[in-house]
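What follows draws every value from the coordinates through simple rules; no lab data is involved. Keep in mind the model is a prediction, meaning the values are calculated, not measured. Cβ atoms are built from the backbone, for glycine too; each structure is taken alone.
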Structure 1
Amino acid sequence: MGDFKGFQGDVLRHARSSLGQEPSELSNGEWFRAVALAARDRLLEGRLQTEKRYRATRRKRVYYLSMEFLVGRLLEESLINLGLLDDARRALDPLGVDFDAILRAEPDAALGNGGLGRLAACFLESMATLGIAGFGYGILYEFGIFRQAIVDGAQRERPDQWLRFGSPWLVERPDESCLVPL
């Protein structure tokens, strides 16, 4: 329990400066983005401090490459890991925002669909828990794996457009990108 007023201020700042909207006009999905961006600010600060420490100590690192990372929804877990879950609820309650509806508004990251993706995510979680310096690299699937439905007895696949509104968890780094010829 700590700085719920500071967190509330950061959420409101992101509503205005990152989303360009008045908080009174936000949908649950937009509240999700504002809360996630406020959490991401804190996560990135921790990441930068960790990176600085690793460079100073020349710490070895593990790089894990996988076609899939089945990480699921990240907001609630991130708030728990930051020690901010209760603060986030307290920050949004006086604004009349249904915190559980915001958690449900987060799209599932469509970066995997089974054992390989879950295993890769578990490896990353284990590295973090054990304090192992590690990174996961994979493919950012624009349309996810796919969604399927049975129509007239036949399977129909549709793209999973989980990124149609972007993702507050992604940090664009165009200087680090490369074209992959097909």
Structure 2
Amino acid sequence: MGRLVEQDEHLDGPLRLVLLADTHLPVRAKVLPDEVLAAVVSADLVVHAGDWVDEAALDDLLAASRLLLACWGNNDGAGLRARLPEVGRAVVAGVRLEVVHETGGKDGREARCDAAHPGADVLVFGHSHIPWDTTTPGGRRLLNPGSPTDRRRQPRCTYLTATAADGALVDVALHDLPLRTAARRATATA
């Protein structure tokens, strides 16, 4: 079983990361897709940007991962908010990483994130279910992995992987998940 990363903890690298958000379990699916779960099991650190919906989703991800850096989202109740911060922070292989659920609308996002998260090299966020990868004028990388269970206005459900090493986040890759068939959807929501 893994553990939650402490606020402002320093983790030595290199580390393989899986970035998730908006899992909405068990509302959008009963469990994470097999591909995502396999990535979680093989990762050194999982980063989750909130909207778990159910505490069991947090417990299941903790059981499958080595280390978990996470925050709560707007769909998370009192139990999750008691266990997770609004903003999670850690230094990961020299990368100052923060995770938050909401950053507001896309217009003006870079300026808002520069102002609200001046200590971050990388900010992972969720809420929109829409993948995002930009760099702010202040040099801050903004990443939204999308959602592995709810493709809202997107062609596919998604998640991100990356490697943190020597003060840099490298090999950032967006992974598209296969569309669920009617039979798989029925199993996932049964």
Structure 3
Amino acid sequence: QTFLTIDGVMESPDKWQLQNGLFDDKMGEPIGNAFQSAGALLLGRVTYQEFAAHWPNQKDDPFADLLNNMPKYVVSNSLKSADWKNSRIVKGDGAAEVNKLKREVDKDMLIVGSAKLVSSLTNAGVIDEYQLFLHPVVVAKGKRLFKDGIDPTLLSLESSQSFGTGVVELRYRYKGKAKA
């Protein structure tokens, strides 16, 4: 699950999404549904550290309670500890380890942000579905969801939904490697 600008930037949505009135309650529904139906969060180190610094400190927030209590797997070979409640570090070959987790976790695992992890798992064909929230803004700089050099990949559109803010939710399913 990722917030994206029209030019593919996913970094720091708080700087371009909220300040420009691009988030509304209706958009919160599919976001909340994805979190509530997930069996675990799968995060890269940077996103994990950002979330772990923020969400445990949010009091009287049902969304924070959900995040704090659900299992969290952080894919990292450099992170030394994962102290956020119900967190575990996954080391080694990320794609192989995530494939093992997919067999162990009862429900879907939800990746939020985590551009480096998404690129790596996309290259390995491990991600089954992508939920992208495309925002009608161009920021022209920042981290992109897919890094240069990723293998061409085919996706099939499963659903789309537009919101009054101009944001469009796009759900894609992994179809396979594309011929280049």
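Once FRET efficiency 1/(1 + (r/R0)^6) of positions 48 and 112 (r between Cβ atoms, R0 = 25 Å, to 0.05) is calculated for every structure in 1, 2, 3, which label goes with the largest value?
Largest calculated value belongs to 3.
Kindly point out which one of 1, 2, 3 the value -14500 was derived from, the read-out being helix-only ellipticity at 222 nm (-39500 (n - 2.57) for each DSSP H run of 4 or more, over all residues; to 500).
Numbers: 1: -14500; 2: -6000; 3: -8500.
Answer for the origin of the read-out: 1.
Kindly point out which one of 1, 2, 3 the value 12.5 was derived from, the read-out being mean count of other Cβ atoms within 10 Å over residues 104-111.
Working: 1: 18.6; 2: 12.5; 3: 15.2.
It traces back to 2.
Quick check: 0.95 is what I get for Cα Rg over 2.2 N^0.38 Å, calculated from one of 1, 2, 3. Which structure matches? List each step's numbers first, then the result.
On the way: 1: 1.15; 2: 0.95; 3: 1.01.
Considering all the candidates, the number was obtained from 2.
A value of 0.60 was derived for FRET efficiency 1/(1 + (r/R0)^6) of positions 40 and 136 (r between Cβ atoms, R0 = 30 Å, to 0.05); which structure in 1, 2, 3 was it taken from?
Values: 1: 0.95; 2: 0.60; 3: 0.40.
Attributed to the structure labelled 2.
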